[in-house]
Structure 1
Amino acid sequence: MSQHIAADATREAAAIVTAYLEASMVPDPETAARYIAPDLEIVFTGARRFGHPREVTAFNAGRYAWVKKRMERLDVVPGEGQTTVYSLGTLYGAWPDGTAFEGNRYVDRFTVRDGLIVTMEVWNDSAERLLTRAGLAD
């Protein structure tokens, strides 16, 4: 792969992931779906599996009153036939009872192939924070 093609693929993958995340935060799962492959696989912390952004929106509606991402950086790794994009930052928002939170670390790992997101893996500190709120963490 030439350097020029790799740079174009890197920029395109970063733009696709950014657009997907921005639509997801509205939340607007139908706009987010413009950036996904038909066989998308999303895996959240705890091995929760989803196949469409609307399922993620429904899950988040049960966990948060609202939630947004402070996207601090994207790490983009070009590969043969696909690009891996890591979005790193923090979550902020409110728990279902309205209590505000911020600084909740997250990492999202995307695989972009042929201009569409084919996988998304999600890790964040929400479970730890919920355990702490419930008095169950050390």
Structure 2
Amino acid sequence: MTRPLTVADAMLRLPTVHPADLAVAEARAAFDSSEKTHLLLLTSGGLLVNTVTRADLEAEVDPGQPAATAGTLLSRTVAPDGPLGHARHDMLRRGQRRLAVVDDSMHLLGLLCLKLSLTGFCTDEGVVAMRRTRRAIH
């Protein structure tokens, strides 16, 4: 009998990260640079400090202030050993496609990335291939 899949089995291991002091203007530019960017991971020393979505920046926010002040960690993180099926169910219920994967000390371990089709999860290999294609087009 095979063991049930965990979040760690499906997470991206090399997610794009941003410094914890990223300004709102820089966060907006990061979102504008790719329609595939849905969640910015703000880190310091390998720790996840906060997460920011496009919606977090929709309000009138000073472009020079830290983007972390507009974000939240609430319902945007998941443990690596959690059941993958439960994580997917929760993501669908909340209308999310990205969750930061962290340990008990908030060390960023990866990113759980639900595909647009909602049928599976992004892979590191698939992300690398997509970026290569995007670079070749631009």
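From which structure (1, 2) was Rg and Dmax of the Cα atoms in Å, for residues 32-103 alone calculated, if the value obtained is 13.2, 40? Show your work: numbers first, answer last.
Numbers: 1: 14.4, 46; 2: 13.2, 40.
This value belongs to structure 2.
Could you tell me which structure in 1, 2 was used to calculate semi-axes √(5λ) of the Cα gyration tensor in Å as 29, 15, 13? It would help to have the intermediate numbers written out before the result.
Working: 1: 29, 15, 13; 2: 25, 18, 14.
Structure 1 accounts for this read-out.
Among the shown structures 1, 2, from which was the value -10000 of helix-only ellipticity at 222 nm (-39500 (n - 2.57) for each DSSP H run of 4 or more, over all residues; to 500) calculated? Numbers along the way, then the final one.
Numbers: 1: -10000; 2: -8000.
Here the read-out was taken from 1.
Which one of 1, 2 has P(r) over Cα pairs in 5 Å bins from 0, in percent, for residues 24-63 alone, as calculated from the coordinates, equal to 6, 24, 33, 25, 11, 1?
On the way: 1: 6, 24, 33, 25, 11, 1; 2: 6, 22, 31, 24, 14, 3.
Attributed to the structure labelled 1.
For relative contact order in percent (Cα under 8 Å, 6 or more apart), which structure out of 1, 2 has the highest calculated value?
Working: 1: 23; 2: 29.
Once relative contact order in percent (Cα under 8 Å, 6 or more apart) is worked out for each structure, 2 has the highest.
Comparing structures 1, 2 by FRET efficiency 1/(1 + (r/R0)^6) of positions 56 and 128 (r between Cβ atoms, R0 = 30 Å, to 0.05), which one has the largest value?
Values: 1: 0.90; 2: 0.65.
Comparing 1, 2, the top value of FRET efficiency 1/(1 + (r/R0)^6) of positions 56 and 128 (r between Cβ atoms, R0 = 30 Å, to 0.05) belongs to 1.
No value in this document is a laboratory result; all are computed from the given coordinates. Here the structure is a predicted model, which is why all the values come from computation and not from measurement. Cβ atoms are built from the backbone, for glycine too; each structure is taken alone.
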